[in-house]
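Have a look at these structures, which come just after this line.
Please treat every number below as a calculation from the coordinates, not as lab data. Since the model is a prediction, treat every value here as computed from it, not as a measurement. Cβ atoms are built from the backbone, for glycine too; each structure is taken alone.
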Structure 1
Amino acid sequence: MAIQPIRLFGDPVLRSRAAEVVDFDAELRRLVADLTDTMNDEAGAGLAAPQLGVGLRVFTYRCDGFEGHLVNSTFDAVGEDMQDGPEGCLSIPGMHWDCRRHLHVVANGWNMHGDPVEVAGSELLARCIQHETDHLDGVLFLDRLDAETRKLAMAEIRSAPWFAQADPASPPVVKTSPHPLFGKAR
């Protein structure tokens, strides 16, 4: 189990749909442990595998007294009520904007051992589940902002110290994940 570097906005892996997990093995358990350790180290509410550069449908969460992980998750909105609230992302460090989400959801998936799991809880947990599931689909919460807020957010991101413009003369730094796709690249 190890703390891994988090991929930042602009990394193509954050815009790719993650592959379904087909093997519930020791490597998956190691990935869940790494996600949990990294999320806790960063004091995050959730962390999806693509944020560690792993294109698999896995995320961890810890918010509002709920903690766990989901593999191959889906969710259904419960009712039509929506909530607006501040949302941030470990891949967009130090920044938050109001984002609209379903007020209540029920998530379904599996745990790292292949057992079915259903998760429902607070409004904050509902927001976290939707945010992390979006990551698995290559969607960032910025995509859910209204046009004016998104424009302001993009300007703020471009001026952030972590959003370094690479020198075109130097080759890009390529980071690789310690977690293979289990030989199942899609």
Structure 2
Amino acid sequence: EKQERLRSEVRSVLPEKLGDFTPNVLDNIPYLRACIKESLRIYPVSVGNMRVPQNDLILSGYRVPKGTWVSMISSTLQSDERFFLRPLEYLPERWLRTDETISEEGVRSLKPSNPFVYLPFGFGPRICLGRRIIDLEVGLAMARLVRNFKIEFNYPTDKPFKGMLINMPNIPLKFKLTDIE
């Protein structure tokens, strides 16, 4: 259902199978961006972020001396019902500004309860330098794949990744791609 909705959106900007992308094409397919964000929420690339503060600071009432390693294990936060309603469901609609298939109140309730719970590329001055390139490359690749293929994964997905510094595949990732016109 989600893939068909995404394919319909992509075809509106890329009607021909081998058509060229125009500048700013990703601005016109918000559901694609929502699908990518939701995928990164459910299966984040890394388990979290680590920082070493250069000055003493207070976090949630605790004094953290400068030079102390501070970790935020966001992968656990992103599957916590306190921060995301229905956290184990793949619901790209939670990232859309409005969605006609869910009432505005319903979409608002799906959004994260805190904007700092979801930070796949970090935040502030230490944000990932490659974020814009990654957004562009992943967006264009996914648009082309979804436009041209029906994508299936017909295997059990129990514990598909193992957590290391970054999440690594724990099972063979055998996708079935069926050509579509």
Structure 3
Amino acid sequence: MTTLFLMVGLPGAGKTTRARQLAEEHGALRLTPDDWMIPLFGVSEADGKRDVLEGRMLWLALEALRLGTDVVVDFGCWSRDERSAIRRLAEAEGAGFRMVYLPVDAETQRNRIADRWATAPEETFPITEADLRHGRAHFEEPDTAELDGRAIDGPPPGWSTWREWAADRWPSFA
């Protein structure tokens, strides 16, 4: 059975480092938007293009699962709805799903981001203190039930399937 590994956490949590390790350990395809946003657009948020890019990456992830390749999706996935949708989409393909949540305290996060900017600025974007506060305020930390795969509700009101919700969240997914 193929597996989709979903990296979850704030910037500086170590998601991409762990995603690289998982990809190597499992011979998996690693999909990290920053690896594409920087060469294509030079910024992390280019007028909604990140959502479009993530949608195509999610589409590609499901194609890879169908072909028998494990996938590491390194989006961060701050919302429970995003994580639930990706889990359900992977499971609909007959794949396993493993959430990899990497919590990070504020001080460690700041230090890692500063270090990354100092040592590999070509691989990252500047992140301000306001960006960090915004992220912490909007991140929905997974609870034990979600981490164990027990707490997945149906799609939010107004959506009949997670696939429909995902196509709206990531416009190029469908």
remark   = Note: Kirkwood radius over Cα pairs in Å, for residues 31-70 alone at 9.8, derived from one of structures 1, 2, 3, originates from structure 1
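For distance in nm of label points 7 Å out along Cα→Cβ at positions 23 and 63, the calculated result is 3.2, so let me know which of 1, 2, 3 that is.
On the way: 1: 3.2; 2: 5.5; 3: 1.7.
The read-out comes from structure 1.
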query = Hey, mean projected area of the Cα convex hull in nm² derived from one of 1, 2, 3 reads 12.5; which structure?
reply = 2
